[in-house]
Structure P
Amino acid sequence: MAAVRFYFDFISPYAYFASLQVEELAARHGREVEWRPMLLGVAVMKVMGLKPLLDTPLKGDYIRRDVLRRARREGVPFGRDLNAPAGNPLPAARAFYWLRKHHPQLQAQAVHALFQAYWGQGRDLSTPEAVAAVLEPLGLPAAEVVEGAAGEEAASLLRNAVGASIEAGIFGSPTLVVDDEPFWGSDRLADVDEWLRVGGW
């Protein structure tokens, strides 16, 4: 059976929440998770011409309350200041695609480690060195990660992945695609669960 494709941006708090649940959800239905980082800066700002959620008048204030409320309800570690700059998402996304090519067995661990560092601990991941410090405990030499994340191979892999996500109609984070059916938002996990249980509707 096809994997559940999980499209996300590391700077999305809702993707952070969903990442903690999607593997268990997929496993209940005999599926695996295919991690696919994308870039909200491309999908939302360049293609759709919209502002980031937290920079949108009225909506941004709501999102700040909603994210913290959800973290409290679910008991999820949350150490990031929502008023702080998001930082540069490229190093983490590039490092992931480099890792997926060269160390594919570490994909899920890397996703969780990076999300935990960024949202759970509030760390800045705007440089390859910062990303390498997060991934080093997984058994990856920091120098190797820095070189990989900063290289043209990783940049090309990410460009191709982002282009493919746009072609697939992905505009938000997280988006789960199940048998070519897209579900946008962490609040759609229950729908994904039901869809997989009954075979769609």
Structure Q
Amino acid sequence: MLQNFINLYLKIFLLLTPFFVLSVFLSMTAGMANGERRKIACKITIAVLIASFILFFFGHYIFQIFGITIDAFRIGAGAILFLSAVSLVRGPAPGPSLPGTEGDFSVVPLAIPITVGPGTIGALLVMGTGYQSLSDKLMACLSLTAAALSVGALLWCAGGVERIIGRLGLSILTKLTGLFVASIAAQIIFTGIRNFMGPLP
């Protein structure tokens, strides 16, 4: 049980692309006082938790409304997640060039779609339909909460992290995160294709 919790926690933590989020967060909050940064970090954490739980618990209704099978969605979500991973490895555009950075940008675009992006949304929808028992759902909720709080803690300590590892270190960690996310995306796609094709004769 503990091993499953740790594995799922790490998977969700990587799906939230924490180091890329931290890099964008530092760029968009440059010049702000630590108190202002921490208020924004708290808002981002709350928004990520709310959005993630909505997607996790109510994703199956989306499948029912649109008549989408879980395996077809696995393939589509995995493809989007893979493209997100490629953008992390190649180096996406810096945060300040994103639209909507004026005013309160904690929910949009920092929480959605930078932290909870299209690939993460797809992965959460797939996970939500994959856990049926109460114990599995409870474990997934705990893992999801722990992952979101970990990202929030990283943003809370953003100034200290930047001083310790520097922008170059953040860039390297972002690219490594992209490689792990690409592996997760490939696994989701392969599972969808295998289930869609059915057992081999």
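Remarks
- With distance in nm of label points 7 Å out along Cα→Cβ at positions 80 and 128 derived as 1.2, matching label from P, Q: Q
- For the set P, Q, ranking by relative contact order in percent (Cα under 8 Å, 6 or more apart) places Q highest.
- Once mean count of other Cβ atoms within 10 Å over residues 24-31 is computed for every structure in P, Q, the highest value turns out to be that of Q.
- Identity of the structure behind 0.80 (criterion: FRET efficiency 1/(1 + (r/R0)^6) of positions 88 and 136 (r between Cβ atoms, R0 = 25 Å, to 0.05), calculated), options P, Q: P
- Identity of the structure behind -27000 (criterion: helix-only ellipticity at 222 nm (-39500 (n - 2.57) for each DSSP H run of 4 or more, over all residues; to 500), calculated), options P, Q: Q
Since every read-out is calculated from the coordinates, none of them should be taken as a lab result. All values derive from a computational prediction rather than experimental measurement. Cβ atoms are built from the backbone, for glycine too; each structure is taken alone.
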